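K.L.:
Multiple structures are listed underneath, in structure tokens.
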Structure 1
Amino acid sequence: MTGLSEVLFMAKALYRGATMKQYDRESAENLGTLLTRQASLRGDAPALTCEGETISWREFESRANRVAQYLSHHQGIEKGDAVALMLENRVAFLTSLFGICKLGAVAGLLNTNQRGAVLLHSVQTIEAKALLVGEECLDAIAEIEAELPMDPSARLVVPDRGEAALPGWVQPFDDRDETHPDTVPPAQATVLHKDPCFFVFTSGTTGLPKAAVLSNERCFKGMQGYGVVCLNIQPEDRVYNCLPLYHSTGLVIGLGSVLWAGASTVLRRRFSASNFLKEVREQRCNTFVYVGELCRYLMNQPAQADDADNPLEKMIGNGLRPDIWKPFKARFGVPRVHEIYGASEGNSGFVNAFNKDETIGFGVTPHVLVKYDDEEDEIIRDPHGMCIPVPRGQPGLLLNKIDAKAPFDGYTDKAASAKKVVHNVVTGGDRYFNTGDLIREVDVGFAFWQRHYQFVDRTGDTFRWKGENCSTNEVGEQLNGFDAIASANVYGVEIPGTNGRAGMAALILKGDSLDLDAFSAHVEGALPSYARPIFLRVQHDQETTSTFKLVKKTLREEGFDPDQVGSDSLYVMKPGNATYEPLSCEYFEIIQRGEAGF
């Protein structure tokens with residue numbers, strides 16, 4: 001866009017932002033009342049489509065009410081209770097979720113990749129009084145069944161394809177069963193705007209996921225900020241959503257935008273690059289909810305002359321890197337990309353409402369970029385103990401101010417919440433949320449809102465891979481649990497042609513050799529797939545800072561390049577393999593060309 005058209009586009013976005021609906025935090029405006037309202041307004045219009053099943057807004061409301069009535073009358077679930085929810089992306093996930101919310105209960109959105117101790121910790125940390133699990137996830141629950149806190153009668157299985165034999169420690173429940181009443185539960189009128197509705201879990205790389213609290217208020221702000229201000233979603237729009245609904249991008253941004261407008265969602269259990277355009281065309285989807293990894297997968301598909309011949313008009317998500325931003329828009333003919341930035345537990349976010357290329361947009365609440373010591377993993381302060389802002393254009397650690405307009409709801413773990421708060425940032429006694437991310441201000445030319453930003457990197461103690469944030473310290477602890485490892489220093493490294501950073505570990509051994517088969521088995525059992533280091537580097541000694549912290553900066557810069565690591569041994573776990581093997585120079589070149597398939 002250029003000239004007058006750009007001015008008009010930005011003016012309309014600003015107007016939509018200025019006219020966002022504001023609600024009293026004590027009012028009974030909640031996700032349940034919003035669904036009830038859309039069922040009344042939209043009636044038989046399609047709400048959700050998945051795997052050949054389409055339900056209307058009226059049916060969506062009816063099935064959610066059945067879930068709420070059953071949980072209330074048969075399980076005794078009340079306002080404030082936690083209900084664990086573990087289903088793959090499908091219609092029943094959302095009807096179950098909204099049924100829980102209609103009671104004022106809080107849905108614990110369990111990551112379907114979690115297993116064993118990680119999964120049990122998630123259920124226990126929210127003190128779940130009931131469990132709704134999809135038939136497709138029963139195997140994961142079976143591993144921890146003996147230690148589940150709730151009675152077997154409160155473990156409800158939602159049918160999927162009807163192929164699994166149900167064990168005796170669960171009860172079947174189907175929200176399509178018309179013997180259950182489908183009227184609005186009385187509790188819905190007692191749920192306040194400020195009340196919590198979801199627990200969204202952090203990645204939990206080692207069995208220690210944290211439950212971030214999301215309120216109805218935050219969801220309403222997100223639905224409007226992303227769905228109205230950016231996308232300008234209308235009832236006739238159809239949104240293609242293949243992101244996991246247990247994460248905020250898929251749920252609050254993807255589904256929430258549709259819920260607010262009474263539009264329609266085309267839901268997919270898992271992303272398929274080869275089927276993407278076919279389904280977008282067949283389902284007439286004009287909007288796509290993305291993460292950057294999906295865009296790379298699509299770009300890696302063989303180009304076709306008609307790639308741009310599709311109904312897509314706009315897309316929203318996070319992690320689209322600058323190197324493929326414009327090529328993606330050109331190849332697939334998508335005129336509008338609204339990149340966002342934020343975290344489930346964060347108190348604010350950034351939004352590219354003006355469709356400016358290669359930027360996460362602007363912050364909507366007070367924030368500051370401050371100097372950060374990467375080697376010491378700490379904020380640099382001036383002689384008076386205050387944080388030091390970085391010059392314009394330089395990367396800095398993003399801190400978001402915590403106040404009445406941008407509260408920090410935190411985690412269920414109060415100690416973990418306290419660690420995310422930075423004090424005395426700009427003035428004595430102020431409080432800011434530490435995002436753990438480095439960003440920089442960029443020049444985007446003419447804009448009503450000049451301060452646009454670009455994501456740079458995570459700070460030293462995390463890496464982001466396959467859309468999940470992973471703690472280097474927690475991954476290192478699991479590697480240190482293997483008998484042959486004296487010390488593991490974990491960090492993230494960039495792989496050409498991928499998003500984020502893959503995990504890499506520099507190891508010090510207790511002896512002279514490492515049993516790769518045994519160590520690989522240990523890694524597979526201790527860590528989810530996205531947290532497993534792709535590369536290993538066996539060192540003779542490890543460098544530390546003056547405060548005895550392990551140095552990561554040099555290791556990240558040297559990466560897995562055989563020419564940079566001297567006499568150290570390098571190993572790789574190739575895509576599709578379960579065992580580490582030596583990294584050859586030939587395979588390194590394949591990786592550098594982006595041909596390894598990571």
Structure 2
Amino acid sequence: MTAHQPIYDIAEICARHGIQNAVLCPGSRCAPLTLAFAKQTAITCRTFSDERSAGFIGLGLAQQTHSATVLVCTSGSATYNFAPAIAEAFFQQVPLLVFTSDRPAEWIDQWDGQTIRQENIFGTHVKRTYNLPSDYTHPDSVWHIHRVVNEAIILAQTYPFGPVHINVPLREPLYPQAGEKIKFNKKIKVVQVEASHPELPKESKAKLAEQLAGTTRILIIAGQQENQTALLKTVTRFCEVHQATLVGDVISNFHPSSKTIRFADVFLAHAPDSIKVSLQPELLITFGKSVISKNLKQFLRRFPPAQHWHIQPSGVVPDPFQSLTKTIACDAKTFFSSLNNTPNVTKFELQKKTNYTKLWLAEEHRTVRSYQNHFASSSFQELQAVKIILETLPVRCNFHVANSMSVRYANLIGLTEKQKGIHVYANRGTSGIDGCTSTTVGHAMGSDVPNVLLTGDLAFFYDRNAFWHNYLVPNLRVVVINNHGGVIFNLIDGPGQVAEKDDLFVTKQQLTAQHLAQEFSHVYLSATNLKELNLALKEFYTFDGRTKILEIKSDQQTATRAFNEFKQAIKKSYAT
């Protein structure tokens with residue numbers, strides 16, 4: 001057995017578990033791991049120099065392939081640079097298998113190069129941390145390494161999915177000796193898991209069905225989740241049967257449902273309390289993860305439901321609306337399909353249920369009319385540009401939205417029922433701007449469909465190393481709204497009233513995307529008005545083998561004024 005044979009076996013175990021992708025970051029201490037994965041033909045390996053960007057690319061790959069992605073880095077601060085992506089993966093429940101190479105324990109705190117305290121470095125933002133032994137000569141050590149890797153893979157891909165960290169102390173020599181070949185142990189033990197899906201017991205179904213039948217005002221909120229056709233149909237049917245109201249923002253991927261209230265965030269910000277009281281639910285049913293809308297959260301905290309059921313198979317259940325009364329331990333599709341039988345209610349009770357859905361629909365229709373009137377008369381500005389971008393997205397694509405104003409703009413405009421083939425993604429686990437572009441790159445590398453990112457200038461330039469690699473990404477399209485700073489700080493309460501906001505919060509910058517596009521040999525397009533945008537979009541959506549970047553040129557004053565005018569248009573609908 002070669003000195004690092006148990007380390008080489010790690011790649012074989014990963015391949016046997018069906019792992020498809022490994023993201024490798026250059027370094028010497030990680031050489032045994034890097035070489036092992038590079039030699040494993042069943043796993044596609046890609047190399048990225050910036051660990052922070054690499055971590056998010058791995059996140060995007062894992063989301064797109066629905067399989068754990070391996071991350072590998074060298075020792076020292078390289079390990080820390082994975083942290084933002086790992087935190088995002090933890091809160092979005094995305095499986096990552098993180099291998100960080102390290103010095104042997106006796107060399108920690110001895111001023112040895114690239115050495116920090118790596119054990120448990122990611123704290124509570126991983127499902128578990130393992131520390132491998134640094135000596136592999138004893139059979140028990142070999143058994144232990146194999147067992148830990150099997151366990152870590154299973155844990156990463158067990159609900160709730162998430163990142164698992166394996167710290168790997170490695171002794172020199174780190175590279176194969178002359179004539180030594182890297183081989184995999186074909187007799188290696190692989191531990192398998194038979195998956196099971198919890199069902200609702202018959203008694204629970206009967207009890208829940210009775211409660212649903214006796215409840216007039218049922219509100220369902222779909223949190224962030226992937227586009228799932230079967231779930232969409234099941235929830236839509238549930239709403240029809242029980243006359244329930246369904247609210248889903250853009251990251252819920254519930255825009256294809258005919259029952260979805262898309263603009264709750266907008267009208268709840270401006271509706272008077274008399275209307276909000278009429279919208280108060282008796283029963284709130286939630287599933288998925290977070291919602292974008294602060295207005296929706298505040299509405300339900302002020303006008304709480306008598307009951308709040310949250311559906312998820314297992315794990316810790318958050319309570320963002322401060323009203324949780326019951327957790328239902330099964331997946332959402334099972335819950336809704338189990339309770340899709342028509343309830344035995346009187347015509348009067350059915351009418352009361354129907355009246356509640358009509359109240360929500362009335363506010364939705366009011367908002368749609370205000371939208372139509374506003375955009376018909378408004379001049380070209382970035383919110384108008386976002387509307388055009390969303391309306392012209394390819395029929396089947398992955399649509400990514402960066403954090404800050406980009407995701408809010410996308411949620412204000414929304415997608416329509418007809419845009420069934422558009423799958424929406426956003427880094428709303430931690431809601432940071434740091435890896436939005438890199439995550440999109442990961443998705444693009446893991447799929448053949450177009451991947452379109454809507455981002456702001458700060459998020460775009462912050463994550464510029466997303467483009468710093470040697471791989472073609474012909475299905476990647478990036479729309480940059482460049483107003484030369486963080487316009488959100490002109491809009492939210494607090495920083496907008498601070499005299500020093502331009503220097504301390506807005507962070508004005510004068511860069512444009514043109515030079516970055518040229519630096520990485522990408523096609524650059526720009527627009528400052530409606531005619532230029534429509535012309536640029538024809539080239540932008542031509543897929544000819546190259547990454548393309550479209551820059552919407554704007555400014556702080558115009559963007560702030562346009563957004564405030566939009567809000568006034570919504571307020572005006574309640575004044576008449």
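Values in this text are rule-based calculations from the coordinates and carry no lab data. Note that the structure is a prediction, hence the values are computed from the model and not measured. Cβ atoms are built from the backbone, for glycine too; each structure is taken alone.
K.L.:
Could you tell me which structure in 1, 2 was used to calculate FRET efficiency 1/(1 + (r/R0)^6) of positions 129 and 465 (r between Cβ atoms, R0 = 25 Å, to 0.05) as 0.15?
P.N.:
1
K.L.:
By the measure distance in nm of label points 7 Å out along Cα→Cβ at positions 9 and 265, tell me the structure among 1, 2 with the highest figure.
P.N.:
Details: 1: 2.7; 2: 5.0.
Max of distance in nm of label points 7 Å out along Cα→Cβ at positions 9 and 265: 2.
K.L.:
When mean count of other Cβ atoms within 10 Å over residues 113-120 is compared over structures 1, 2, which one is greatest?
P.N.:
Top value of mean count of other Cβ atoms within 10 Å over residues 113-120, among 1, 2, belongs to structure 1.
K.L.:
Can you rank 1, 2 by relative contact order in percent (Cα under 8 Å, 6 or more apart) and just name the one with the largest value?
P.N.:
Comparing 1, 2, the top value of relative contact order in percent (Cα under 8 Å, 6 or more apart) belongs to 2.
K.L.:
-7500 is what came out when helix-only ellipticity at 222 nm (-39500 (n - 2.57) for each DSSP H run of 4 or more, over all residues; to 500) was calculated for one structure; which of 1, 2 is it?
P.N.:
1
K.L.:
As an exercise: FRET efficiency 1/(1 + (r/R0)^6) of positions 289 and 385 (r between Cβ atoms, R0 = 41 Å, to 0.05), calculated from one structure in 1, 2, equals 0.90. Which structure is it?
P.N.:
2
K.L.:
Further, regarding this structure: Which structure, out of 1, 2, was semi-axes √(5λ) of the Cα gyration tensor in Å calculated from, if the result is 37, 30, 25? Before the final figure, lay out the partial values.
P.N.:
Working: 1: 37, 30, 25; 2: 44, 32, 20.
Answer by label: 1.
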